[in-house]
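No value in this document is a laboratory result; all are computed from the given coordinates. As the structure is a computational prediction, the values presented were derived from the model and not from experiment. Cβ atoms are built from the backbone, for glycine too; each structure is taken alone.
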Structure 1
Amino acid sequence: MSVWKPDPPINFETFGVQVELTLGDPGLESAVREILPPGFRLCSPTTSAGRFGLWPIEDDEYEATFQGAPIVQHVSLSLALTLLDSEIRLFIAAQAPDRVFVHAGVVALDGRALLIPGESFSGKTTLVAALVDAGARYYSDEYAVLDEHGLVHPYRRPLRLRRSDGVTPGQRVDTNGGSEPVALGAIALTRYRPGFEWKPRRVSRGQALVALMAHTIPALARPEESMRTLRRAISGATVLEGDRGEAAPVAAALLDELATLSH
């Protein structure tokens, strides 16, 4: 684990990507530490780093920047941190060498991963939390990180569960988390629809490939690598598609499916 002794600016590395983060006020260090990505380690400065910044502008107003240009200005600290967090994560996902990041939730059972692709507000985090509650090992609610062999690596930031009003994110930290890369066993192409009953149909891996490419961060910049990695990842996976209602019964059904693949 990294020892937190930052000198301005803060330089860190994760997944082979280096980031420089400059703070306009040293008092922001504790708040910024909460948004640093999983697996970060402090490192020496480098000219190849992505340069981010967080600056106080006026009373209770802040600016977040990337490569010297504003991401957002004249907003609360909470909003500035949220958008800075998002931009740092996206930069790492796009730039990571030898890894393909897919926007997806991931859990594992008996050494086989279940991948749930989806954008924010699609219900994937709620489903991931229900899967963990049902006994799965937590890998991510943000990114499936695939290596060149198609194995899934953990991206274990704390689960961010929105309140019922959909406004303020909450957090929970799961101790039942995976640490080793695992093969992909199943893919669930699903979206929350109030009142829907989970009645999935099996679809082809070709359809899954198209769906996953739509959620793959480096798909445009590195299409051949992305396609090759995804093909390897899904080569032995079962693919289920269907809208869903409440998460708990769907989680139980998905884990039953994953358990049959593991035996």
Structure 2
Amino acid sequence: MDIEKLTPATWPSYDETRAALFDGSITLHYQPIVDLSTGELRGYEALARWGSISPPEICRIVEGHNLELAWIRQQLAAIDTILATEYPPTWISINITQRQLMLPDLIALLNSSPHSSGLHVEVLESVRLDERAAATLLKIKPRHILKADDIGSPEHAWIDRLVGEHAEIFHGLKLCRGLTQKILTDKRTAAACRHMLELAGELGLETVAEWVESEPQAKQLLAWGCTSGQGSLYGMPQPWPHWQQKHPQP
């Protein structure tokens, strides 16, 4: 399937998408997130996979067929199975969209797992913090770590995650690829990343850097105050058995 040519008119059908959800064709892979100061594993980000279709496109297809509630249930079931043996101290984060925040059952679903405190929630950069979304996030916050995703992304506004009436919603933030990938080769990028990390530190926010690809890059991020990182240096997204074998329980 050519993901560049996918449009609503060429999406898999409702029946094909629903079948993919329940037969495991749409599944989760997990990317490790590590402590930059110690190199110790802290948790994972769960990312959707369906053949060669990109994760954002998978989400658009699922939501276009009104199957987002079923997809969240599938994700939580898979994650709960992992957390039953890995938590604590391991946690796993999922991505939440604007439409998913509107689901009446969302909060109950997120809280339904006996290991729900090991579930972190990343709020995608495309989410608008309107009154309803903010109210839902404030109800999620007491039991789950909330992270603002892709801070610094040029495609979406993100300043409302840091200042203004909704600034107290988030426990932490994730720096996008544009802020982290070229800090060793581009002075402007380095300055922007450093200042963002300084601001996050002043606000008491935990920070995760995406696209960490080398030890020198990781060391520079740590020197600027970044607490955690994910990227090819630590491992790309893989199905769960891969990580279970790589990080066995003591």
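A few remarks follow.
- Among 1, 2, which structure scores highest (criterion: mean count of other Cβ atoms within 10 Å over residues 112-119): 1
- If Cα extents along the principal axes in Å is computed and equals 54, 40, 32, the structure in 1, 2: 1
- Origin of the derived value 0.30 (FRET efficiency 1/(1 + (r/R0)^6) of positions 72 and 200 (r between Cβ atoms, R0 = 25 Å, to 0.05); candidates 1, 2): 2
- Structure from which 2.9 was derived, distance in nm of label points 7 Å out along Cα→Cβ at positions 144 and 192, options 1, 2: 2
- At a computed 46, 30, 24 (Cα extents along the principal axes in Å, for residues 96-231 alone), which of 1, 2: 2
- Identity of the structure behind -8000 (criterion: helix-only ellipticity at 222 nm (-39500 (n - 2.57) for each DSSP H run of 4 or more, over all residues; to 500), calculated), options 1, 2: 1
- Comparison of 1, 2 by FRET efficiency 1/(1 + (r/R0)^6) of positions 176 and 224 (r between Cβ atoms, R0 = 41 Å, to 0.05) - largest value held by: 2
- Of the structures 1, 2, the one that 2.4 was derived from, the read-out being distance in nm of label points 7 Å out along Cα→Cβ at positions 216 and 240: 1
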